[in-house]
Structures are given as structure tokens and as C-alpha cells.
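Take a look at the structures listed below.
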Structure 1
Amino acid sequence: MAQRVKTDWTLFWTIVCMVCFGLVMVYSSSSVMAELKYKSSTHFIVRQLGWAAISFFVLMYCKRRDYRALRSPKMAFGALGIVLALLIVVYFADPHTHRWFRSPAGSIQPSEFAKPALIIFLAYFMVSRTQETVNNRYTILQGALSLVILAVAVALPDLGTAIVLVLTAGTVFFVAGLQWRYVLSALGILILLAGAAVISKPYRLARVVSMVDPEFAYLDAIDPGGKVKSYINQSETTRDPSYQPRQSRIAVGSGGFLGLGLMESKQKWLFLPEAHTDYIYAIVGEELGFFGCTAVLGGFLIILWRGLRLYWTAPDDFGRYVALGVTASIVTQAMINMSVVLGMGPTKGIPLPMISSGGSSLLSTLMCLGLLLSVSEQSSS
């Protein structure tokens, strides 16, 4: 008799509801810009609907597939190698932003697929070690080298995604029993690398400075010659780096508790750039108010709850680490995005999973969640 699968329906319907809600908000937040730019208010939502259909198919495929088939060096290293190769190719194929494979049918961002590749790699890497060998210097060096190579390749064009990858890996290593001395050492190295990545791009440095020192009071005292300000102003995108966060806070604040009503946002009239992508949570706050924002947050908390539950109930260690990696990746990215929108962190340029417009992000997210659902279907409890 075939084994009866046990789908986590709470998780499944939470995913479905969040994707559908995201489609509604993409249309609401993008209709004005689409009408002005493409003479069609449905330009972005039609494209997102197409990606949603593909992504849901991938979700169901991954859900029905036994995740344990991925437990092999061929899958773990192969997925990582493919993503690294794509990142190298796109660096030259897109000389301006180094992010996109562009075509008339749409654009693909390879860095998004580093997330499922890293999750599979980490799960395989961890199951081949015990808690004692995890703290072996040779093991740490192997894992750190792989992670650094991937993070650097992603960080060159997309620092926000690289931060999500590193935090995901850090969570998995910590839960696996990595000793505090190695955790603190890794944290120190991470801060140095993140600082170097920020300084390497004028617009990144401008975003950090505009948050911690918007009036340049401390910067002028530290750098009276103005060399840092001159470096920041080399990029046209840094003329007013606080503009987007400021408009985002205006949107959220004007929504109050109940919001202005669906489709009634004022900030989407080109006041808030990227209203349908990175800052869509601000439009949720403006149109649906505190309750809309809380509902979205609640959706991610349900994913956190069900993901951690699956971490404890998975039938094997590989499944446990897959569940942990998926949960850490999606929830971390969501928390970073929402903190940026609410002015609690510098602009990162990463979408809100399942809600923001973006085909690569939606496909990558549902691929990961399909793996999480696969773990639930193989769970014995």
C-alpha cells in the first residue's frame, strides 16, 4: 500500500492566500505607472500572473517530489555550480547592473536562485557531519569557502540578497551546534566584508550614511575635506538617498489603522518609486492600514511557525535542515524588507516574498516553499 502523504494544509493555504494577495497589491500599486509608461494599467499584473502560474506549477512539482532525492553530492554541488555559472555569465551579459538576463518575454535574475541552491547545499553539507565535526576547523573552512564564493558572486550586483544568503547559512550553522567562538569570528568577518561591499558602491554608502547621519553632521566632522561626500555623489542614484524611505513612511503613516482603501493610494502616483516591487509593503500600509500590514506580517509568522514545526517533525536530518533553511531564508528576507519600508534599516533593494512584483523572486520563493511542503508530506507526524 502506498504511503499516505500528510500535506501541511495550514502552510499550503497560507502560501496560496499570500500569493493571491500579492497579485491584488501588484495591480493596485502598479496600475498608475503602467498606464503612464505602457498605456495599459494591466501591464505589470499580466506579467506577474504569468509568473505566478509557472511558479505554482513548480511549487506543486516540488511538493509532490520526495525531497530526499536531493540528498546527493551531484544535486548539492551541481545546483550551486549552475547558479555560480549563471552569475558569472550575467555579470557580462548585463554590463550596467550585472543582474538580469533580459528578453522580450521578461527578465530573469539568477541571484534569486542562489537561495534554493544554498538551502540544498547546506542541508547536504550538514547531514554529512556530526555536531563534533561541525566545529572542526577543516569542516568550517570548507563551508565558509563555499559560502564566501557564493556570497561575493551575489553581492557584486545584489548586496541585499547576499545578506539574506549569509544570514540563512549562519542560522543553519548555529542551530547545527557551531561554537560561539566561531560564531563571533564569522560575525566579525561578515561585518568587514559587508563594510567593504558597502564602500565599493557609492549608492550603497549613500544609503547607509543617509540613515545614520542624514544631515552629514558627523561625516563633515570626520571628513572635513568632503572626499566621502564627493565619492557618494558620483552616482546619480545618490542625489537624495533618503527620498524613498521618506515617501515610504509617508505612505504607511497616511494609512492609519484602516487605510485609505484598496486602489486609493496617493504615493503610487510616482511619489514612491518601486511602489510595486521593493516598497509594496508601504502601499499595503497606505491602502489597508495597520490591519493590512499586520495580516501580511501574520502570514510570515505562520510560515515561521510551520517551518519550525517541520524542523522538529521531519523524518530525517536532511529534511530538518531543508525546513530550517527555507524558513530562515524567507522569513529573514521578509523582515529585512519590512524593516526598510518602516525606516528601521537602510535601503537594500530586495522584494517582499510572494507580495512584491518580480517573476524570479516569486519562482524562487515558491520553489523553496515547495521543498518545505515536500518535507511535510514525508513527515511521519
Structure 2
Amino acid sequence: MNSKERTLTALRGQEPDRVPVYVTVVAEMAEGLSQVTGIPTNSCDAYLTNRISHAEILTALGNDVVGIGATAPADRPTRTRPDGFRVDEWGFVYRPVPHTYGVYYEIVGRPLKGITSARELTRYRVPDPYAAGRFDVAREHSERYGQEYALLGVIECTVFEMAWNLVGLEQFLTDMALQRDYVEPLLDEISDYSIGVGLELIKLGADVMLTGDDLGMDPGPMMSLDMWRRYLKPRLKRVFDAYKAANPDVILAYHTCGSSLPFLDELIEIGMEVLNPIQVTAHDMDPAALKKRYGHRLAFCGAVDQRHVLPKGTPEEVEAEVRRRIEELGHGGGYVLAPTHDIQADTPVENVLALFDAAKKWGVYRRATRCT
């Protein structure tokens, strides 16, 4: 099997030759891997940069999946101000925060912070999903990798997460509870953007669409099921329906960090086929229990602990973690091995290499042979 066949077989609930792998890394980690492999890094100018960057390095190491997504258009690239802050096409302002292992950019300016009404919303323009140059990188990746590797269309902040990022999490959750009149129009505009981008990625050959909105925290969900049903479920269903109408064979993956168990049955009801990232440190997100309960209806992608094991463990502990997750989630297919987040710069390079090596060692499906 090639990587595309391996991944699609797994995500359709069957056993391939081995468990497929999808690892993503931050730019500083990519630099470390570049020094080991001799392959140059390739960061993309996109809101979800890490999901679609460094494909050459990561496929050489063992990735079976290549992310494709929207990048900033040619006429609105992310710019760096004289003070070192960055501003992107959405209007987010990012402040550089130096660390011992590199520079992290945090959002310190939100274009809709303080919004109170739908009238104010009319002064803000969501970026054009069809802007010139937005899919140039996605097209290049599709042409280069699409025959051999599974193409993952990334539109991960699909409805809720992009909306709250524009406003601020605390304010947006409060305004949802207060039923402010701008909330639903904003969610609709974000949904329309996600549909537009997703349809273009499907045209370019995306085999899987990675949607998502973080719904959980470590101890439990971020919102009530009733609030999710009112504001998010119908819009997410509209996005899912549009993708399936464009290509009934496209596989719908959904990303939600944290404790998200209460939402899973209804996410499956509206079309979710793959759950990512299985944050194993969160309440009620035990991989073995999820496999037992949902394995006949759902595939899984993730579960390798990025919070403790990858940054702080030894290579031997990383191998043990990979083996454990394969044993918990890989039986019968339905599993893509992945970390629970982009691998951060505080992770030793040898631990990333150990992850790939362990996947190859422990991920092989051993079928009984028959005498003929």
C-alpha cells in the first residue's frame, strides 16, 4: 500500500498494512528536523500554518498524510510592523514572545473586541475565500503529493473557534449566553467562509476534510450541550452537508481539544467520521474507552501525549507511548497515529524521531497466514 491507500483504508474502518501517521510540528521543531535530515523547512503564510507546512521533511520521516489549506492571498500577506508585531488578513495582531527554544506569537489584538451589535459587525469584512493566490500552495501540494499521500484539507477553526478568536473567548461565550444580535450573523459569515475554502480544497483533491472547533477544557466541556445545539450544531451540519454534496466520498474529520464526550454522539449524527486529537490528559477522553464505545462508528486520529511524554520523556518512553496508543486504538483499523497537538519546540528532536521509528516498529498489522 502507498500512504494514501493506507490512510483511507484505516479511516474507513479497515486494517491497512500498518497504522498510518500524521505528525505536525512548529517552525522551531522543523528547523531541528531540517538539521537532521538535510531537508529545508517550508512554512506557509496561513492562519493554521503548522498543519500545512514542512511536508517534505515530514513525509521523508514517515508521514502518510499531507495537509493542504488556504494561505494568505497575494495582496494581503501577513506583515511585520516596525515594533515587531505581526498583522494578518483577518486583522489579528500578534506579539512575539521570546522563549529559550524560539519565538512564540500570541494574539494581542482582536478586530471585533468589544463588539456589541449586529450593526457594528457590518463594518468588518471576513476575508474573501476565493481571493487570488489563496490556493496556490494547496495546488502545488496536491500536484506533488496527491497521488501517493492522503490529502487532508484543513479548515480547522470552522465555526466557533474563528468567531471567538475575532471577539475574545470570554466575551463571545458571554454574548452567546446573552443572545447578542451579532452572534448568529458572525457565525454564519464564518460558516460561509469555511464552506467556500473547503469546497476549493475538495476540488483540489482533498481526501479528508479536517474541520473543528475546540469544545472542551481539561475538566469538562466549554459550553452546555444546549448552547452547542442552538448556535453551532446547525451551522456545522451546513458545512458538513456542503462538503458531502461536493464529494460524497470525502471523509469528514473533526478536531476538538479537551473533554468533549457529551458532543460526540450528535457530531456523529451530523456527519463526523474521524475524531481528532483525543487529548488523553482531559476528563473522559480515555482512548481505550472511546474505541470500545465508538469504534464501530468512528475512526480516530491522535492520542500520543504531547503535554508530558513527547517533551519530557525519554525516547524509550515515547516508544512505549506509541505502542500503547496503537494497542488501544489500532485494532481493526480506524486509527491514524498522531500527537495530540503540533509538536512544540521544547520537545527533543530525538523524541520526534523515536515517534516515527516506533510507529514503523509497532504499527504493522500482523495477519494470520493460511496454508493453500
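Values in this text are rule-based calculations from the coordinates and carry no lab data. What you see is a predicted model, and the numbers here were worked out from it, not measured in a lab. Cβ atoms are built from the backbone, for glycine too; each structure is taken alone.
Going by mean count of other Cβ atoms within 10 Å over residues 74-81, which of structures 1, 2 comes out largest? Top value of mean count of other Cβ atoms within 10 Å over residues 74-81, among 1, 2, belongs to structure 1. Given that Rg/Rh (Cα atoms, Kirkwood Rh), for residues 202-249 alone, derived from a single structure, equals 0.97, which label among 1, 2 identifies that structure? The correct label is 1. For which of 1, 2 does Cα extents along the principal axes in Å, for residues 146-241 alone, calculated from the coordinates, equal 48, 30, 21? Source structure: 2.
For which of 1, 2 does distance in nm of label points 7 Å out along Cα→Cβ at positions 90 and 322, calculated from the coordinates, equal 3.2? Going through each structure in turn, the value belongs to 2. Taking relative contact order in percent (Cα under 8 Å, 6 or more apart) as the criterion, which structure among 1, 2 has the greatest value? That would be structure 1. Here helix-only ellipticity at 222 nm (-39500 (n - 2.57) for each DSSP H run of 4 or more, over all residues; to 500) was calculated and came to -12000; which of the structures 1, 2 was it taken from? Clearly, the read-out refers to 2.
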